[in-house]
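All of the numbers you see were taken from the coordinates with simple rules; none came from a lab. This one's a predicted model, so the numbers in the text were calculated from it and none came from an experiment. Cβ atoms are built from the backbone, for glycine too; each structure is taken alone.
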Structure I
Amino acid sequence: MGENDKVQEQHADYHHKQLVIGLFGFGVVGEGLYRVLHQTPSLKATIKKVCIRHPDKHRNAPPELFTTHRDELLDDEEINVIVEVIDDANAAFEIVKKALLNGKHVVSASKKMIAEHLPELLKLQQQTGRSFLYEASACASIPVIRNLEEYYDNDLLHGIQAIVNGSTNFILTKMFEEKLDYRDALLLAQQLGFAESDPTLDVEGYDAVNKWNNLLAHAYGIVTHPSKLLFTGIQNIQGFDANVAAEKGWVIRLVAQAKKLGNGKVAAFVLPQFVKPDDHLSFVRHEYNGVVIESGFADKQFFYGKGAGSFPTASAVLSDISALRYDYRYEYKKLYHHTPGELTNDYYLRAYFSFSNVSNVSKDKFEWIEEWHAREDRKYLAGVIHVFHLLDGNWWHENGNSLILMPDPIIESLELHKLKKKSLELAGLQLHHGFKVGMQ
């Protein structure tokens, strides 16, 4: 048999490979996948069984498809793919673990489970040689993991910025475009199904930091835990803050960011940020997600797509299922084939800080203040602060305090003294009582 014949035979095998799926979860994403698979018969993937928690609930599928016994799926030798889209992180990990150990490929959408168990999941993939794919756990319809895996070499990836949570982006959009205050915008998001009845995971940044934790492994080979990353959500953003942003011609977004610094280490965090109108992320509105990747030769590339909802997330799951036809696996190239990146907390941030009571402000933690404005209802300052002071306390997001990063917020340590000296010289300012008084 010639080489071309072998290639054609292998291609035919991929094309005709039958995928038999055991599905865990039949909520918004699970049912979306069920419906999408029925519309794509060419994929040759069928759902044999669905494991659910509440058997009495009405579902738009034949009753015989469902079971409450997970081992019916995990021990079925005919099922070669497990798809897991449940919201219980601990149960999800046990399902994924047993599936991999039983020789099955796994597709997951559970960002929290992956973030909390990433080291174990990496070992299981190496131990079993099976694929564990989770594109749907990042930015739903945007194939960001696959792009980071395949197209961006570790040494050439300068930075990545992203809006990874559709619920908070919807709320912020409504605050700006319809002048709603935070609570009214949140209520509208809940009514439209973009936010849960308990929105804590979304609005306080937990969902976004879980996603960012997982993406760092593919972007820089960094295996860490969400508890080690600086983050908060949009829960403290006030209408006052939106008005300040509008006065400057900016918008506010919850931005996940990672940047390779001059010393080779990586700064990474998830925080609200002022975004200028010429920034790609300013165009990301409503429930959409956006990712900006900056590399050495390609400069900036922008990815945009729906970050929430039944079909956008199901489309990402479907893409992973399709990739299993040719035994696709994440290679974690930056972790295993390069020198993995190293997180650092030794850098400074330009930040805006609004508050009602000055006694709740740790003023001495700022290196210097560039702006200070006092209004009847609220006050704000803008200055430079070391990340350590944000990691070492909660003062900046308690008592109604609101912190929002300025555009281009990261200042590397090597730059700091030059900037500080120049700033003070230009302004002719002096330091008083540990509080650096800036421009009025």
Structure II
Amino acid sequence: MTPSSRPPITRRQLFGLGIGAAATGLLAGCAVPGSTNVNRAALVPAAASGETIQLTYWAWLKDLQKVCDVWNAKHPDVQVTANWIPGGNSGGYQKMYSALAAGGGPDIGQVELRQIPEFMLANGLVDLARYGAKDVQDKYDEAAWAQVSFVDGVYGIPQDTGPMGFYYQTAILEQAGGEPPTTWDEWKVLADKVRGTGKQNYLEVFPVADASPFAAYAQQAGARWFKVDGDEWVVDMTDDATLKVADFFDGCIDEKLVDTSAGAYSPGWYAACASGRIAAVTSASWGDALIESIQGGKGKWKVAPMQKWSADGFGSSAIGGSTAAVLANAKHPKEALDFITWMTTSKEGVDAMIKHCGIGWSPAKDYIGAQREQPSAWFSGQNYNEDVFAPAAKEQNIDWSWSPVTQSAFTSLQNQFRRKITGGLKLSDAVELAQREIVQSFKDKGLSVRTAS
């Protein structure tokens, strides 16, 4: 399916009727930067020729300073210092919000793609379109850029993304008499075959405690959970696409075709993969590094394109991904934009980010990184990044948008999904119950909202 162009969301629509909420508080226990909108102020002028400036970047990437040092060596007038912070919802975002509220904070902050709307609602981000970001739009994958652009504004630069594929153990599929599936229906047939190889054997897990995979599957099926109508948010989680995915996995759980005891990349999952009890995982490009931690797995795994919901459906989806966003109190937004564009699109920057930080998929349209252009001995000599993930990054549902209540939405889904295991609640009913809670989360922020039906 060819990605379509979604009607973009305006910042006015993002606020809905709840601008008062942005001024009085968005996050529990976290002050918000008040009602001042830096994007209505005059442009911050670029530094004078010969002037040396300092930029700071707060992120949870390991060894990010080594990337900054590559830049610093060739740009003596613009020096960048990286400061490590905890992962976003583990304290990093609260640290950023608190700094913004106090009138400070870094020039650049690592912000996940799905958190951009919440930072926008808090007046926390610089609109980089005012500083020339649209001039570099063509350097990035369309799906990645769609997550940071809102009508005439650009509120972050994609730093890494997570296009998805199907990782599998070749010997187990051969034992089951199956091949990598091209559709989800074929996936279900394969799951049944793998179950037939042993009572403890499964093709994959379905994690009820992590809604990220379910959201990715719904996104691939064509869902669009959040959109706007005038000044009103519309929540549409009981659409045909989402319910199709819910019913599919409801059946898989009832037929005991998936393991629900643990999520991917948990200790139990690693042990099950090592012993041959888990055959595969549908996951993001960054999963390769985690899969390489499976004991004795070298040469036993390969990667195939993600299975589709229909023959003409989207070829992939995405999990994860983050941006380098310029925060509202940045003293040098133009220079910050120059640096993060270099970091995410130049060969020097992309290679350094992969080497030192181990970033997920590079969002640069024309360069995946030298390291990822090579065959992998661990993955059976396959050149899977070029064969699988490069096409996958261009085969996604770009109509998908996140909202200012993403984290609470995931929490609601996870709480309801657990009831499938503890009380037999249908996943379609779980989604409907979660939607009610998510609508209330919008209202709690003072936003105007309704459901699509």
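Across the set I, II, relative contact order in percent (Cα under 8 Å, 6 or more apart) reaches its highest value in structure II. Assign the value 10.5, calculated as mean count of other Cβ atoms within 10 Å over residues 46-53, to the correct structure from I, II. Comparing all candidates, it corresponds to II. For structures I, II, calculate mean count of other Cβ atoms within 10 Å over residues 158-165 and state which one comes out highest. Going through I, II one by one, mean count of other Cβ atoms within 10 Å over residues 158-165 is largest in II.
When mean count of other Cβ atoms within 10 Å over residues 118-125 is calculated, the result is 16.0; to which of the structures I, II does this value belong? Source structure for this number: I. For which of the structures I, II does the calculation of distance in nm of label points 7 Å out along Cα→Cβ at positions 150 and 254 return 3.0? The read-out comes from structure I.
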